[in-house]
1. Consider the structures P, Q: one of them gives 5.3 for distance in nm of label points 7 Å out along Cα→Cβ at positions 52 and 276 as calculated from the coordinates. Say which.
2. Given that helix-only ellipticity at 222 nm (-39500 (n - 2.57) for each DSSP H run of 4 or more, over all residues; to 500), derived from a single structure, equals -10500, which label among P, Q identifies that structure?
3. Just checking, which of P, Q has the largest value of distance in nm of label points 7 Å out along Cα→Cβ at positions 28 and 172?
4. Once mean projected area of the Cα convex hull in nm², for residues 84-283 alone is calculated for all of P, Q, which comes out largest?
5. Given a value of 47, 32, 20 for semi-axes √(5λ) of the Cα gyration tensor in Å, calculated from one of P, Q, which structure does it belong to?
Structure P
C-alpha cells in the first residue's frame, strides 16, 4: 500500500507569511495584510472554480491559466480597477517567487505565472479638497462631546500631516510632541519613520482629546467608544458623516466620494500651492520617489491657470493699450433693421 503524499501547499503558504515576509523581509503589517487578502480571495476563487474546498487545493491548481482567470474575475465580477488588479498580481508574483525557491522541481510552472505582466492603468487626476472646503468640514463636529473632539482631531490630523490611514491609526501618545515645536513621529511604509510638523491648532485639538480620554502612553490615540483602535472603515465612516453634513455648504462634494486618502491628496496640493519643492513634499508625505509626488503637479488646476497666465504675459501677444471692442449705436440700429 503506497503512502499518500502530503499536500505541501498549506505549509508553503504558512512559510511564505511567517518565514519569508516576517522573518526574512521584515514586511510591515500593511504589506502582510494586503498579501493575505489577495491569497484569501485567490484560494476562494480557485475552490469555487474547481468545486472543492479550500483545504483540497494543491500546487496543481496553481497554473497560469487559473491565475489569468482570477485576474479577469476580480476586474469583471468584483469591479476592481487595473491598478488594484496590478497590486493583486504583485502579491501573487511574490508568493510564486517563494514557491520557486521552495520547490524548484515545478520551476517552469511557477515561471509562467511570474512572466505575467502588469496591465496598463489609466492615471486619473487625484481628487482633492480646497482649504476652504476642509475648513467647512472641520466646523461640523460637536466639540462639546468626546466623539466630536475625537472626530475633529482626526480629520485635522489627517489633513495637517497627509498621513496614510494606517499611519494615523498607529500614532500613540509617545509619538506626539505637543509643545513647541509641535510634531509627530509617523511610522510609514517599509518601516520608514518620519517626523511631521503639526499646526498649533492640531496640537491643541490633540491635547483636548488626550485630556478627555487619557490613554496610556503605549495605546493608540484614535480609538472607538470601546477603547479599541479605530478601523479603516471607521475612519472612512467618520469623515463621510461630516462631508454629508457639509453638502449644503459644499454642493460639489455631492458628486465625489471623499475618502481619508483624499485628505492626503489635499495636503499634498496645498503644500504645492504654497510653493514647496516636490522633494520637500516627497519627504513630508513619505513617498518612495519624486515620481509619485509629481502627479500632484498635473492635478493642480490653479497652478495650470497661473502658468498659462504667466506664459500669456511673457509671450508678448497681449498689448498694453488694447481696448475691448464696443459696438456703435449706428451698427446696432443696422443689425436691428435686418
Structure Q
C-alpha cells in the first residue's frame, strides 16, 4: 500500500486530490494538511511514502516546506502547480529543490480531460513511490540556479555529429539543467529538447536554462535556424521537427501527428532528426515514464545516428531510458553528472 499526504490550503483541492487517489486500491491517503508547517508535523507523525504539495499557502508556503522536507525527511514530492507563468517559475524552482514532478492546479475546472488527469496523478504517485529516494545534496538546495563546471567542447578527430536531440519527462528539468549548464559557449552542435511539459511551462523553462547556461537557449519557433551553440525547447502542446532548406536546416513547430500520447513527442523529434540529418544526429533519452523515444531512436540508429541513455541510479523514473537500453539501442548508459561530457565525446565518435 502506497501512503500519501495531501497538502493544500483549499479544502476543495484536498478533497478532490484525495478522492482521485483513493480510487486506486493500492493508494491510501493517510492525511491532509492546510499549510507547510502542518505538513511538516504530519510528515513526522505519519511518514507518508509520497507528498502532494501546493505552492501558495499561508503560514509556510510550499517552497519553504519543500526545503525542510528535503533536509529533514526526503521523499518523493509532487507539486500542485498553477498553469501560469508564475506557477511555472515556482514549479521549476521546486524541482530544482528536489520535487520529482507536478500535477495541474486546474483540477477544479470542469474538463473533458479530468479522467486523463486522474489517471496521470495516480500513475505518477505509484511510479515515484517505487523509487528509492535520496536526499538532495546541499548544493542543490539553493533557490537560485548555479552554473555547472564547464565541459571541454573539443575532442581529437573529425566531428561526425552536430545535432543533439534530448527526450525527457518526469524529473527532467533538473537533469536537463545539469547538462545544458555544463556545456561551454563553443559547444559545436545544436541541441533540441522535447520535455513533456504544459505550454505555460516551456517558455519559463527555456528562460531558466538560458540564465544558467553559456549557450543561447530559447523556446523554439518555426523558422529558427539550426546553429552551433543554440538550444531549442519544444513548446508544450506542439511537436518540434527539423526541415532541410537549400542552405540551412530550420525548425518547424507542428500540431501533427495529433494521435500521439505526448505533445511534444520525443518519437516525433527523433524521427525528424533521423530523416533530416541521419548519422549527424545524437539522441539522448533521460528520466521519464513510459517509452516515448523508443520508436524514434530505432529510426535514428538505422540511419547511422547514436544514442545515449541516462543510468537507472540517477533517474527519477527509469522508464524511457530503460526502453532503449533493453532493446540494445543505447551506445552508452551514463550517470547524469557525466552526461554532458559523454555528449561531447559522441559528437566525434
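1. Source structure for this number: P.
2. Q
3. Biggest value here belongs to Q.
4. P
5. P
Values quoted throughout were computed directly from the atomic coordinates according to the rules given, and no laboratory measurement underlies them. Just so it is clear, the structure is predicted and the values come from calculations on it, not from any experiment. Cβ atoms are built from the backbone, for glycine too; each structure is taken alone.
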